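Given below, in the form of structure tokens, are the structures.
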Structure 1
Amino acid sequence: MTDAIRVALAVADFYADLAERLESGARSALSAAGVVDVERFTVPGAFELPLISRYAAESGRFEAVVALGAVIRGETSHYDYVCGECARGISSVSLMTGVPIGFGVLTVDTMEQALDRVSGGSKRDSGAHAVEAVLASLAVKRSLGERPRRTGFAV
């Protein structure tokens, strides 16, 4: 499945250490899957991820996008807006463009929870999981594209 796959990494680097670890996990998973054609695009925060994911998806240069970043709850409702709009936006872009987008955005209460969910953490590697999800979606897309399609009405 990895023939000619080009993947865009959309990375929010507000929390630089977390972004670096998420990207490390994503790149390791891509490499393990035989995907070597990867390009990175960076924005300041998670709120901007849907737009750069759309730019990458609509460019026609990539078969998949992996969105990476982190939002850590603070003392205001800012967290709720950023998390909700980031998730909604990324989902909308994927549905609108038909390009699979892996959601590797941490939405956590504390930095400790975030560190548990990145490469080297004690819980899971969310960057790698986002890659696994996007590659699974891409495999389904490819398999459905290989089947003959019916068009029009059956007579």
Structure 2
Amino acid sequence: MVTKAAPKKNKSVKEAGTDTLITEAALLKMPEDEYMNKQQLAFFKAKLRQLEDDILVNAGATTVNLRETQFVPDPADRATIEEEHALELRTRDRERKLLKKVQQSLKRIESGDYGWCEETGEPIGVPRLLARPTATLSLEAQERREMRQKMFGD
């Protein structure tokens, strides 16, 4: 079941190969029988590519930042700099994991599996994909998985 939710922002993405602009609002208004049509797939592909590019730019900036070694004689200042570097590295590690999911989502678009739940085969839903473009499970399947993890510690 596809539910309707108000979009946070009215972003436009140029459809690949055409001049047609698709907005989040237009995606949300599309009927359920047009789920994961060419326009929707083009929108999510562009959104995922932009996310991929942003992550790679951040990774490059981190590399440059970490190479700029700062020698500070004060131990407190040095500890602060080291803590900032550690925080940045943790952030990049999370982004590295997200990058892998983004790339898997792009492959799912190419294979025709994008937008469909891996467990149930049902639609994930446009609102959920707008919120989390790398989602591979419907909301119900994700809730079941989280409940099992909570109960059994998987």
Structure 3
Amino acid sequence: MATKTTKTSAATSKKSGLLTEEEILKMSDKDYMNEAQLAFFKARLQQLEKDLLKNADETTEHLRETVLVPDPADRATIEEEHALELRTRDRERKLLKKVQQSIALIDAGEYGWCEETGEPIGIARLLARPTANLSLEAQQRRELKQKLYGD
């Protein structure tokens, strides 16, 4: 199924005039964060933002449709499902904030650069995690520091 999604994304990218992941990965380092790459990542982030907002709306509707059931075990199951769904939406809410910050960075011309070192984050890392704001090395240093000293 992942292959189908990739082919669909590539076809959509071609129709919209955006680059594909393969084309971006083939670009040279001197083309890093050029207009075409920024347009690609902005479109990807905007789609992610749209999906997250849609999920939030669906959760709201789902919680409104709650049915009262007399059996305590069924009620407990429904409440646990709702709690899990709310935890998932909370994580998505935090991701939505990062997505919106990344879109703002694109608009400011600062997207794709490590906020600690100023070095390029890297296309492969941004494809895997479009909201990344640290290079891989800076992220590893931060995680090690958190592990050693706590939050």
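Every read-out reported here was derived from the displayed coordinates using simple, explicitly stated rules and does not represent laboratory data. Everything numeric in this text was worked out from a predicted model, so none of it was measured. Cβ atoms are built from the backbone, for glycine too; each structure is taken alone.
Which structure, out of 1, 2, 3, was helix-only ellipticity at 222 nm (-39500 (n - 2.57) for each DSSP H run of 4 or more, over all residues; to 500) derived from, given a value of -24000? Derived from the structure labelled 3.
Given a computed value of 3.0 for distance in nm of label points 7 Å out along Cα→Cβ at positions 38 and 78, which structure among 1, 2, 3 does it belong to?
Numbers: 1: 3.0; 2: 6.2; 3: 5.1.
Only one of 1, 2, 3 returns 3.0 for distance in nm of label points 7 Å out along Cα→Cβ at positions 38 and 78, namely 1.
Comparing relative contact order in percent (Cα under 8 Å, 6 or more apart) across 1, 2, 3, which is largest? Display every interim value, and only then the final one.
Numbers: 1: 27; 2: 24; 3: 21.
Sorting by relative contact order in percent (Cα under 8 Å, 6 or more apart) in descending order puts 1 first.
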